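Listed after this line are the structures, all set down as structure tokens.
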Structure I
Amino acid sequence: MLTSQVSAPIAAEVAYRGWSYGRLPLPPAEDWDEFAGFWDNLPRDPYVKPGHGTVRSRRLGRLLVPGGQDGGIRAEVLPHHYFLQSKSVNSLYGGQVRVFAPLLEETYGNGYFRSVLAYDLATVREIIPRDPRWLVTVHLIRTEAAGSAASSPAPEGRHSDGHEFIAMHLIRRESCAGGESSLYRNGDRAPVMERTFQHAMETLVIDDQAMEHDVSPITVSDGPTAVRDMMIVDFECADAGLPASIGSISLDLPVPT
């Protein structure tokens, strides 16, 4: 049985086995309500088709974290941009230029949002001590199901995302059955982890070069609608061709532990 007494994911576990599971502490209720409220203002994913078996809404934002920052970490907010994955990692949407609604300015300014990014960044920097520049892509995603229909958080099935590391945070789960997360080593049949996230800020950090992941469909357990909200944070080593920033945010915040 999952409880709130779970420590945060550990960088050393990600380094030696490819993944680490844990839970980040929640802020005071008023701060949490403001943060979680961002998922109530997500436009529908325009690339989901009727045959994809999902009802999904999302926003996306990108930041650049320069290397060599030992203190006073700042992340540069990049202009809104398309999202592109290759067919080799996403058989359903790969090769398709997708433009999602941007993160709102108030999301970037939210203190708990920034502290979660600070935790994710600190974890990745501990795994990769050479401290490259990181392109950080943040996805706010809501999956919904209604009536007797199932809705898949991962309609592409078992996959990797084509990055170096991924942090997956559960924000909200309401009236849901299903939604079990599975994690596999590349090429293996049997999962190394199967877990249904139930509690806010349950977190999984994975080495996306070594692991593949999947999530089973959700259905309604009670009430008219099932809701599953996630914050996904992708890390990839940044190339030199990124555009100039349009602002910056401080990640020099207490890291959740």
Structure II
Amino acid sequence: MRPRLFLAVTAQQVRRSMAYRVDFWISSTAGFVTTFGLAWCVWTAVFASAGSNEIRGWTLDGMLLYMVVVVLLGRVVRGGDIDMTISNEIYQGGLNRYLVFPVSYQPFKYAQAVGTLLPALVQLALFCAIFLLVVGRPADIAITPFGVLGAIAAMAVGHVLYFLLGYPLELVAFWADNVWSLAVTLRFVTTLLGGMMIPLALFPGWAQDVLAFTPFPILYAVPAETLLGRMDPALWARHMVVALVWCVIVQRIGTWVWRRGSLQYSGVGM
């Protein structure tokens, strides 16, 4: 796919994502307040029960900032609300128009996914700034130039990987009547094992060793911990290499599923 066309598709998706600005900011603000309120209630109770000001190297303020950052990063990595569009196009016959386009289907859909990043990045910068202004920077958090650049790189790889993980699952729609449960399962598994529910440092040691070789940490935990200055550069580099290897593996799986599934496609919709 030519870069100029890629950028055109991305720009169109950005305009579509921001078409209803009032609704966008109301839902975003409500979501942020709800997330922060829930995280504050849960982790305040956890630290009170532990009877300590620190758990596995995390202070309460540091944990709250992590939860805010990781949830906002999750919106960036997942690419907004573009889930299920591929399977719906297969079900409804909308895939037909893409088959006659002079570009491959997968790059076109990824360009649309990239178009949802700008609103999510604006939310990330704005709400993190509000948290730091209201609460202040926790003592166990250090935001450095390497942390910012490393987090951006990890987010970029995580975004590609999440798209590639979901792509073959949605292509199961070539054979199955409903793949919604697969998308829900993917989101739940990545949320749990990617560090969105709790930091990976709170997992048992053996679980952390296993997860280090899976595609999940790069999705949420690695960019969040890197941004907050809690990720060693050597460990960051290892996670990046593992994630890139998984990108190649999952890309090949998606290509194989597309080739097999497109042979089953009738183009009449359901």
Structure III
Amino acid sequence: MGATYKWDAKDYAKNSTAQFDWANELIDKLTLCGAEHVLDVGCGDGKVSAALSRRVSAGSVLGIDSSEQMVALAGDNFPQNEYGNLSFAQADARALVFDGRFDVVFSNAALHWIRGHQPVLAGIARGLTTGGRFLLQMGGQGNVVDLIAVLDEMIARTPWAEYFADFSFPYGFYGPEEYTGWLAQGGLVAERLELIPKNMVHENAAALVGWVRTTWLPYTQRVPEAYREAFVEELIEFYLAAHPLDSEGRTHVRMVRLEVEGHKAA
């Protein structure tokens, strides 16, 4: 997601191991029978959509993303001549146009790129068959608070402050309270709304740098390209000073995921 940002899709693919691991955990919760038609919202580089397609050999998967670069990479990585039940398209999650086409709508690590999810949920409801299911996981209330605290300090001082003069928090990190009302408004029935603590582990500081470089675009792309590497390095330096490497040299980031599961009302 995040159409206003210039994604380096190949770099993201190399630095999104944790997201993929969590997606596979989420897919297991779907208990698919194998014939469902699935929409994957925020498909990124396509590997999660491909994993879904293997679970629905008698069905189909459509992966959508607002990033042209991501959709192009996904199509290259998982061509239809090899994945006959899998396709990709560029689309805005806030303006879904599908009508009763899908048995399941799935989304992992994507919807927190959007502020205010009412239009997303309305589109999901339109796209689902009656009684169709949805399972969404995204950054939730309290997500990455330690890293954000360091960022807040950095962007308030020289030399970074001049690039963040009109900056507002870019992510939609919500909790069950907001979602309860939004689901009802959208004609969706909640079966489970849960904030789940997660520990994101990277094998070393360089891997943490890669994750920040490829996913924290609302911050890094405010900074002129010539200074971005210095910005990321300073962020990691201050973060690790407060949250040191463990005994095996790994980094840890406290995350909170909002998991939302339910179905379309009859």
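All of the numbers you see were taken from the coordinates with simple rules; none came from a lab. A quick note: this is a predicted structure, and the numbers were derived from the prediction, not measured. Cβ atoms are built from the backbone, for glycine too; each structure is taken alone.
The maximum of distance in nm of label points 7 Å out along Cα→Cβ at positions 205 and 237 over structures I, II, III, that is, the highest value, falls on II. Source structure of the calculated read-out (FRET efficiency 1/(1 + (r/R0)^6) of positions 53 and 149 (r between Cβ atoms, R0 = 30 Å, to 0.05), 1.00) within I, II, III: I. When helix-only ellipticity at 222 nm (-39500 (n - 2.57) for each DSSP H run of 4 or more, over all residues; to 500) is computed for each of I, II, III, the one that comes out at -11500 is III. If semi-axes √(5λ) of the Cα gyration tensor in Å computes to 26, 20, 20, which of I, II, III did it come from? Computing semi-axes √(5λ) of the Cα gyration tensor in Å on every structure in I, II, III gives 26, 20, 20 only for I.
Supply the structure label, taken from I, II, III, corresponding to distance in nm of label points 7 Å out along Cα→Cβ at positions 45 and 245 with the calculated value 2.3. Computing distance in nm of label points 7 Å out along Cα→Cβ at positions 45 and 245 on every structure in I, II, III gives 2.3 only for III.
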